[in-house]
Structure P
Amino acid sequence: MERRVGSPAKYRFEDRALFVVVPLFFFVIAMDVVLGFLESHYHHFHPSGVLALVCAAVQSLPIVASIVIAGLYLAEETDDFQKTVLVQSLLWGIGVTLAVATFCGSLEKYGQVQRMNLWSIQLVFFAVAVVSTLVARWRYR
């Protein structure tokens, strides 16, 4: 009999996020580091045309994947409590991300900070969504 390693996730949403969104997120960070290295060492290298479109599409994949996974999960979940916890955590993630992006955009407008990287905005969303999920589950236990 073959022994299988089980998923550490308790729910299908967590399982999908763990094996789809997290690797995509790390791939985006790696791609950003490689492109930053190329731009800093080879000053003539700057993605344009089709390469720029591909880079933009790849960098948006973790957010798009998380939205699709959340939508699929909400469509198939029968437990209203689990739906409520997910919706609350996504709303907190979206709200805090919007507030942080607006604040940093205003600071950038007035010349106080540089533009935020896309992966750092995604990190804010995912961090707040995970923390708010944990807080909601702790609150309702």
Structure Q
Amino acid sequence: MLISKKAEYAIIALTDMAALSPGVSTTSKAIAERTNIPGNLIVQILSSMRKAGWIKSERGASGGVYLVAEPSQITLRAVIENFDGSLAITRCLMQEKPCDDKHECPLRNVWLESQNKILDVLEGTTISDLVEANKDGKPYQ
């Protein structure tokens, strides 16, 4: 399982917007500058986030993008799966049943337990958790 750069950038952008005062809008350019996300990618990422219902955008001189979803309700798992699809640490777990081997492979249970622990962490961590963890305002790397 490799989380894409787009998913990482989406988490960073959502955290950046969530750190603003509620209802305050910002621009894609401002997000890109604050977070070092490439400008061409931020537009694509914001479009996907809009389709997911997490943000809205308004055109015009006083327009911009702003969060409409509660940051405490946006999990890292939801963001990653929105950009990368279902998470699996091995192809084995993407199948309903064990491989062609007639005996259940003991390794499958290890993979399953490992994956479930990863998913629990991603499901249990929200955008607001990241905002809280970054109260000192350090830039994202």
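Quick note: the coordinates plus some simple rules give every number you see, no bench work behind them. Since this is a predicted model, take the numbers as computed values, not measurements. Cβ atoms are built from the backbone, for glycine too; each structure is taken alone.
Annotations for the structure displayed:
- Read-out percent of Cα pairs over 19 Å apart, computed value 56, structure in P, Q: Q
- Winner on distance in nm of label points 7 Å out along Cα→Cβ at positions 34 and 130 once structures P, Q are ranked, highest first: P
- For -25500 (helix-only ellipticity at 222 nm (-39500 (n - 2.57) for each DSSP H run of 4 or more, over all residues; to 500), calculated) the corresponding structure among P, Q: P
- Computing relative contact order in percent (Cα under 8 Å, 6 or more apart) across structures P, Q gives 26 for structure P.
- Here FRET efficiency 1/(1 + (r/R0)^6) of positions 66 and 106 (r between Cβ atoms, R0 = 35 Å, to 0.05) is compared for structures P, Q. The highest value is that of P.
- Each of structures P, Q was scored by distance in nm of label points 7 Å out along Cα→Cβ at positions 26 and 114; the highest score is held by Q.
- If distance in nm of label points 7 Å out along Cα→Cβ at positions 58 and 74 is computed and equals 1.8, the structure in P, Q: Q
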